[in-house]
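Next up, some structures in structure tokens.
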Structure P
């Protein structure tokens, strides 16, 4: 970074709470204490989208217009400062968001907590953990790309946590932009009951203003950075289009709203208040999605979008949050989100961990009650007590100390050692209440692995410290030691995901590493039922070891490939029930190691039908070993098969390269699902094995003259081709028996 860039960033970090541009335009001052805000004046909002849709640029504009920052900077700006929410050096260098970043601001006297999330599928857990604790979201769509692969993923995540959203069609100033094509994709691909509440005047280089369909007026963004908004009537040549889109809006609402439906049937025009209330009701109920338009880069449409967040997204009291009673997990309890009611016991959910120079920083959403600095809490998962010495509100990587937090707030805590997903309550509840726990977020399984070791033997301690921190911060980043190869294996969501961690080892810990080719997470399973009968017997003088297990293995449905199950079907007391946990433990230990290869076993059920125990020599250890050996016996004599991870890929490229790209997909064993021509660009959806996707980005750029791009996400497991299986089995056998290589030579 240049000296000028460093000075700009330093100036921005230490700027006051009232920037000069706010004094100039008379905007509201941003308050650092939200404890006085009632529920109605709180919004917890996430900004989510496909990569390069403009999320971080939009967040930068939001912070500027609301007074949190003095100056706006671009993600890949020439001044080398970068967007304020991209605080990590790697983010500024690569021009992508890697970690979700939290901030807050005030717009029209409403406190808005904002989380800017990554768009790349490799960092999808950052979106997952953010949406888990948010009340609403802004779904950003590129007016050129429309609904893309990660848009589909984000949409599923919003549905999983019932998060209502408003949509913002961004980049209307770019060539080939189309808001109508994008909303069609929202309806067809995402299944949204969506309608415009705004329309643009002009597109691409002619994009000049925005028409508000609800208020029936035109908004012109003038002055420095579009700070001054001038209102005017709808242009005469646009009246017909506005009337048509307003009718479309009423039809979409009439389908889901009784009040608007009655007015629609009676051919009565709703008032602006009735229309706004209906949009709000149905947006919160996830029955309707209002669509805003603009260009964050060109400073058009951001302030009306903020108004839409206030008008249409819920405040904390409008969201029904529940918790589970510890020890009675089937029982759900509704939480009381009233900020003014501090008599309810405090309840907070830790959703993100970050290691900073002062120690672990724990991001927490408060669902009930109030917490003051110095209070002692209890982790309802572990039962451990801890004192909260410091509470801060985050603005990217900057902290502002606060004395207390209340229901609806998002804050960060120092001195709170925990795992992501832990729930906290007060140590002493008065009057006594049952301890509660919040349902944790969904964590996808890693799909790719990489062998990593420090370049310098002296860096082993640094390596271990970094790995411990990374695994605690990111639940999708797994590390284990391969017992056979003695290699440290990193597992994650994609090549970029693992590449970032290898780079962070070098930058943050001065620990350069050597990385091998990524290792695909195949799964060993059985193609049919296989019987087993294994007796473990060992006599060493004194008490020996004895345990015999008899039964069969049966395959599970394909969607349960990541699971192994144990089923006891013994009759009578052939094996005491007290040994069943040990038998299941042996099964799971064997499943982690694999039999024919080093890949995990999955998608099988171990059925125990008979067995033998010895009054003296039988023990938990004996039956655990017998179970583990039975797994090996069954897989060696049965039809063991390998399942490979299949990725759902979306390729986008100019249509003149269609033959080249289709040949590339075919060469990589891909199966074409759909193809669509969007103006001069082809958008192709295909299922491709993960093992065949390594190096695809380089080949795609080569065959499209650098104009093609793709995104992928894990879809499912499928049976690997026989040739691939044979090669993997042979390689695994050669690793176990090195003498085979010598004989072949």
Structure Q
């Protein structure tokens, strides 16, 4: 967002701060600043006392002033177009959907602007639009689009109706004491109370569950309950509907369990269940970002009206922790890692994270790192939390939010695996490895245990596909999820992890996958030169144990890190095993010969394989094989341990996709056939650049010459890495059963000793 200059902001602020009114239409008393007397609205997210404090500062806090000026410009532009409250008919991205979404966004801002400036035209506009809704709502049936498990009235799904009510309740709060009593009666009884009942008791399959949908639903009902001082609605929001008739095994249209037997529901249950003690949200960062606004906006309102709940201390202060966790789940550019269903490009600059950062700063411990994020966002919330952030920034208190290596545990007790992020900040840039060892993630989860993605300077090196959806693009399934999200994006082969017998983990069963999670063996980052994460998965395939150990090694002298990746698969019967790599860019070279397919055909028939074009295949060489590609003018290589029986497949996403819903991304598969026990060992490195202007390639060859598996005692896997320089390294990983013991083994007449489940040693020649 473009900020106006400080001088301009000062003028705007001074001008706005003088436009106060002395009384409302009913004669409700106001002080000379225009704030309503104690107990009157606004008294939820924005309060009369806070309004006074903010008005006193207008014109002196540039970031707040510019945020207010931009909001005013947006609302003024909408008001010039007149009131538009169309009869609902469209899916996401259509005219009616977009207009109703715009209405709640604009009215929320208009109500705030009225409070902060005293200009009654904003209150009048807000009232007039709400009265139009009150006129329309009583006769509205459920939405004509029958795609959702919980059809809304204004929108095609109740989720969007809840979005509407969360924002409109705050708009109503801003003008409720200003409008005549008869208008309040109409809005209370004809619009807002029926709306709250519709979202809850009339649609329990939406309201009474553990999911981001229900979070929005409970907050919508609770927020309007606070505005109207309706304790029944507030209790319903906090604790859920009692004795509802939802089937214990009912599922939504995305495969998500609606309600488990004996499950607690309501807002507080949605704080208890999806969040871990670290603040990780089990659905993944994309949906955590989406849910943080209602979580925190309602928490602020509860802190104001029900301080006895001590909501920001609830569940170990998880809401404040969640903001820190979410910011850590971003790349160098602030884009969220696309774990589970996640749209690429979504970043912490989204409006929901503006409020999250401001509220976390204000109600947390005034973490100065959050101020630097707010600076990047370029705007603040138009309330007391945004003012506090803007003032602190103006006072020069911001410090960088440096992202470091972190393990974010999953599960309400923190014992259901987690997401591990290894980061290196070196002289030439940054690198981040994200390894997903978490639980399934509710209905938005994917079948990708022990998967990973790799980033350099914020750019994808090895990608996670993310979701298959064009959000709010009407031409693409009305903006909803595409069928390929199920047939491709959720399937195991769409991720950088082991696939056995062309079958997804847990045979693609949501119910089965939700019962299990990987076990994290190691997460050690104290040594910045050698950071390690290791996890095991014993349930994805019957009779099979998969253990993956990933190391980020940063050489001396500030050179780029490289990744060592070791997969151990032990099974009670023979299988075909695939390990895919999803890279970007152009193939430069391979150490093995490739045979291109004369005509394209799908690699398989199900479980995502039907969406992969088989482009070429090659036979591996004994010892090790190497694959090099170029992307963003950088060279990358993977050197992998291989057997002469192994094959390599080059493929591309897009088969059996006549609507072109999928990106045509390239991929590379290392396949082993008819094996019970297997070891995949590979080194991934970024090693050079290409300058298109000078037409020079620098360090275009990998620094790794080969890797070999050394003979080692039972329970140990030893891999020797030989560099082009002649330097040799030995990596040893140990079976989990005795990983913490003291170890001493002799390989090639050299003895190595260490304690723990891994070691990396230089080989002395």
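Which structure, out of P, Q, was distance in nm of label points 7 Å out along Cα→Cβ at positions 322 and 698 calculated from, if the result is 5.1?
The read-out comes from structure P.
Please state which of the structures P, Q yields 1.0 when distance in nm of label points 7 Å out along Cα→Cβ at positions 570 and 586 is computed from it.
Working through the options, I get structure P.
Which structure, out of P, Q, was Kirkwood radius over Cα pairs in Å calculated from, if the result is 28.8?
P
For which of the structures P, Q does the calculation of Rg/Rh (Cα atoms, Kirkwood Rh), for residues 226-433 alone return 0.99?
Going through each structure in turn, the value belongs to Q.
Bear in mind these aren't lab numbers, they're just calculated from the coordinates by the rules spelled out. Here the structure is a predicted model, which means the values were calculated and not measured. Cβ atoms are built from the backbone, for glycine too; each structure is taken alone.
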